[in-house]
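Visitor: Structures given as structure tokens follow.
Quick note: the coordinates plus some simple rules give every number you see, no bench work behind them. All values reported here derive from a predicted model rather than from experimental measurement. Cβ atoms are built from the backbone, for glycine too; each structure is taken alone.
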Structure I
Amino acid sequence: MPDLLIELFSEEIPARMQMRASEDLKKHVTNGLVEAGLTYASAAAFATPRRLCLTVEGLLAASPTTREERKGPRADAPDKAIEGFLRGTGLSRDQVETRATPKGDVLFAVIEKPGRPATEIVGEVLENVIRTFPWPKSMRWGTGSLRWVRPLQSILCLLSAEDGSEIVPVDVDGIVSGDTTEGHRFMAPGRMSVSSFEDYEAKLKQAFVVLNPEERSRHIWADATNLAFAAGLEVVEDRNLLAEVSGLVEWPVVLMGDIADEFLDLPPEVLQTSMREHQKFFSVRNPKTGRIEKFITVANRETEDNGATILAGNQKVLGARLADAKFFWENDLRVVHQVGLEGMARPLADVTFHNKLGSQADRIDRIEALARMLAPQVGAKPDLAGEAARIAKADLASEMVYEFPELQGLMGRYYAEAAGHNDGVPEACAEHYSPLGPTDDVPTGPVSVSVALADKLDMLAGFWAIEEKPTGSKDPFALRRAALGVIRLILVNDLSLSLHGLITQADERADADDLMAFIHDRLKVVLRDQSIRHDIIDACLSMPGNDDISLLTKRAKALQAVLETEDGENLIQGFRRANNILTQAEDRDGVEYSFGPDPKFAETASEKTLFAALDDVEARIAPAMTAQDFPAAMAAMADLRAPIDAFFTDVQVNSENETLRRNRLNLLHRIRSTCSSVADLSRIEG
């Protein structure tokens, strides 16, 4: 079985496209081979800035011959029916068989397709893949019609086996396949021939090209951390930057440079962001002070001066970038000291948040009012919550955030500290956007929590009020994320809040019931991720007070814990039996049996025991529910399992004695209402 090697060599491929492109090459080529009858043992794809590579091992040397039998119309069918059958098979009338069947003579076609050599199939598949490759952006060059992300220069396509290798002929707009590739652009220019993937990978490394992007990443990180450690420093981890930089170089050479003293007092986030966004540099931090003191850059070549010239050029460019950042920082601080953060925020009155929801300043006023109202419920002082809300978004008007929008919030904290704010207000400026996702840290400081909740509830209620809700996969205002943020803030901080009332306070035009349904949908996802069953969630959502997310979650977890026990599982069966008998009787009789059973009509010991058990359980459930002690309430409910089982074993509910029958049906109603005071067990499945 031969192995296949493909390389598509071009000008530099943008780093952000390389991983997806290598995956697409693997998927489209292997799918095409399999559809044509060529199976394989394994496949792997790689990318460097100048090449996409695919290796396929254990490929069939040829596709198998296939034999297909098709049943056609009766032999005496109309001519048009027979002609249509023949066209579909590609055969003539004398090439089909006539066979006797219980329904008469029927035409049968046997279509045999001979196998084809792998070289022929691979060539067709690869040409089609190249011409239809799904680049996010592509270009044409010269006079040809071919589109590629950057000008395609050569195609390597090779089938190799123990007895040698052969070039698979491919011609795409004059680019003819061969068995050669190129090494590093500067350190090993010129072409070289290869005979297999192993030979290809080894010769590339000799020519200063590391083919595997994961190997490049490991090399970069190891060298960077070793350089930093030797200087008593540490590299700030940045996985996205590492992936990007490994896609910019074929032969990574890691260098560590200095940051001029005049920039060392800039906030570390400013240094890190400026170096990452503009220069693709890693930040190197002093673990004792937390300051960013050096940078790591990754060159694409070795030099005789060990990178000294490269570092000098990088440091010069970095100095100019950081001079801009320092200017923004000092100018923003000057504004803060002159007019305070509320003064810095004044231009936001001229910034539209949404044409139906007013300016950013209008939104800040709404957030302040809501944060003040929330403050006592989350343990914050209303004046501090209001103060934080007024200045939390002031940094949106700063020059630093204008240049680096991803620093919003973080810069707000620095400016708040510079303005003399304290007692959790600076932290609220930094944290009120959080959590931004399912794994993001959740604020726990009372002031931060009050402003973060107010910010997200204002978003949700406002957009609900103007009918700008998410639809399908479209959520332009990130309202699903806002709802998830509300849920996580409440659950992590164990807050008991009536969201229905808060939504109305945020914007009385909003349909609070509809928005609560939206929030409940997000909560279902959260609870399912915690292995809470969907029917248990529904059973708890049906209860009063379901706008208290914390209460609802505790109820669901307690109910699941009970239902995972034998008593809980059997109680559900008893409850379902009682509910079914009662529902049927009420439907048949046209009355509701809810007038309270009388124990004096209890005939059997099990009937009397059930009355006593209900008295005991109800006396335990009521205070437990008042105290929101759901485990205790659920445990009390589970104690009904045995007396209910015994009751149904000994007692005929639909007695011929009408007085006994009514009393027993009222007793079933008492079972239903007692259990339903804890959760809507009718929604439990199974």
Structure II
Amino acid sequence: MNSFLASLRLQKDDPDFLKSQYKALASQIPILYVLLIINVLAVAITHIGTAPVWLSLYVPIGLSVTCLLRLCWWEIHGRDEVTAERAMTLMRITVVAAAVLTCAFGAWAVALYQYGNAYQQGQIAYFLVVTGISSVFCLMHLPLAAALTTVITFGTMIVTFMFSGNPVFVATATSGAFLVVPFLRVINSYYQNFVRLVRLTEELQKKQAEAQELNLVNSRNALHDQLTGLANRRSFFLSLEERLRAGSDAPPVLGIIDLDGFKPVNDVFGHAAGDLVLKETARRFMALIGDDGVVARLGGDEFGIIFPDDLAVSTIADVAHALCSAVREPFEIPDGSVRVSGSCGIVQLASGDHTAEELYEKADFALYQVKSKHNGGVEFFSPEHETILSQRHMIELELQAGNFADELSLEYQPIIELKTGIVVGYEALARWDSARFGRISPAAFIPAAERTALIGRMTRVLLGQALDALSAMPSRLRLSFNLSARDICDHETAMTLLAMIHRSGVDARRIEFEITETALLSDFATADRVVSLFRAAGVTIALDDFGTGYSSLSHVHRLAFDKLKIDKSFVMNLDRDTRCLNITRSVANLCQNLGIASVAEGVESGEVAEGLRAMGVRLAQGYYFSRPLPLSAAIDYAIERDKFAMTQQPLYA
């Protein structure tokens, strides 16, 4: 009963439901008026000549015209989009109209009942029942109107027939009385089902909207970097491929920018500060490139640029320099401000059929070239770069296809103790004499082996040769062996190398592994664990190319290296550049204070050797002492220097 009474009230607090209720009602009411007009005219026709003209003709015509007008209104305006307030107003009018028209039809039927024979009176009963049932089914979406119509129609029939004195009509009225409650229950049940259907539809629409929103978010995430809001790597390559398909005479101009010095920002100030730098960098780049170009974050601190098509060569260079200059401006973070710099590689080809991957590779190679100079700036991909890149591809193919392991060998460069002039050990340097290309520079094949993931196999082959060489050398000599970033950041490779040392029977203390700061920067946590394993086995560790990285002092402190190797770029300019002299002296003092050895690379004159000794540098190597030698010659060299050192000290030549 409570649910039925509640259904009789319009739900003012649910605008969406009101509009759904009105829309459903508007589709049914025209049918009701058509049925009413047909039934009214049918009754009127059978009573012409039996009842007065005004009752059998004028009244039904008036009722029919009223129904026709209402029918036309609903047909014209019933499908209009309405507000919740308008829907409520129209449904209230419909309730009133239903009550008024039902009373009018009921009164007319009762007035006709006293005329005609039993068949005509039966038709009146049929008219009232059909009108009531039609009203119930057509007004079910508006329970109050349906209930009023049911009560009025059946009430009129029951009262009229109950006092007719005709046993058949009395029985009909009695049956009708028992039908009122079931009809009201049907109205309530139908309405509740309608409510549930609307709620279910709303829920489905809500779920669909949420799914569409989620799809939009996923689509955005699939094509945009969530941190900076820029296009991501996938979107960048899609844009590049789309421009290539456009069929322009020249490929689009592509640039790749890498932030130099970004990792220390993360290490010192935390990732939140690094995120602020990346977001501000993205904003600065977008302000310079504008909407005609594409700025994307390709990953980490690497950004991709597709320059606008209408830029001239000189303008592109100016824009690229402006991008690098924008990066050099201070970045504000909660703890103050930080500075980084930027390097940019650009590929601008006059013509040719190129893929997106090829363009990216060329721009990346130009970036690598400019970063290798340690001074940032902008570099365009050149014909010379094309030659180098082609050679690199050939080397990579040769590494993958050929039996390069049989062509690898080692040469040994002496490491001299400056105070005594004797050889204390050697640095093992890899050599590759390809049957197809001849001798290939380590600067070419070592990076190629790292890119093709063959460096681990190469390291194992060369370490095996180095261990055999140590077995042949005098026991006092040590051997330095270079490990790549992949080697030092792979726990499994480290265990394999230690197992090789153990099987060889060589004293692990005669072995020194050299690692670069690049290896540490790639995965410091793993490198730290691997270094600890090596040191626990007795292997000493040297940091190679010291002074060229970004956080060397931090690494020296945390990893407790046994030796620092001063990069040859400082040593070779020692007698010409005061800054190189000061840096070398500072490193020598640092090593003395830490109680570890310093090794100078690239010594090419006696004056430099003497200067290094005077600074306190303990060890040195370079062409002034000897070029890298085959094993037998290296052993002979050590013996000869030992003999010479006994007769003359200090010895530098």
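Visitor: For structures I, II, calculate mean count of other Cβ atoms within 10 Å over residues 416-423 and state which one comes out highest.
Guide: Details: I: 16.8; II: 20.8.
Biggest value here belongs to II.
Visitor: Can you say which of I, II returns 36.4, 107 when Rg and Dmax of the Cα atoms in Å is computed? If you can, show how the numbers build up before the last one.
Guide: Values: I: 36.4, 107; II: 47.0, 155.
Attributed to the structure labelled I.
Visitor: Given a value of 5.3 for distance in nm of label points 7 Å out along Cα→Cβ at positions 40 and 392, calculated from one of I, II, which structure does it belong to?
Guide: Details: I: 5.3; II: 9.1.
Derived from the structure labelled I.
Visitor: semi-axes √(5λ) of the Cα gyration tensor in Å, for residues 168-335 alone was computed and gave 66, 22, 11; which structure, I, II, did it come from?
Guide: Details: I: 38, 17, 14; II: 66, 22, 11.
Clearly, the read-out refers to II.
Visitor: Can you rank I, II by FRET efficiency 1/(1 + (r/R0)^6) of positions 304 and 344 (r between Cβ atoms, R0 = 30 Å, to 0.05) and just name the one with the largest value? Intermediate results must be reported in sequence, preceding the final value.
Guide: Values: I: 0.05; II: 1.00.
That would be structure II.
Visitor: Of structures I, II, which gives -16000 when helix-only ellipticity at 222 nm (-39500 (n - 2.57) for each DSSP H run of 4 or more, over all residues; to 500) is computed from the coordinates? Kindly include the intermediate steps, with their values, before the conclusion.
Guide: Details: I: -16000; II: -20500.
Traced to structure I.
Visitor: Computing semi-axes √(5λ) of the Cα gyration tensor in Å, for residues 320-399 alone gives 31, 14, 11 for which of I, II?
Guide: Numbers: I: 27, 17, 10; II: 31, 14, 11.
So the calculation was done on II.
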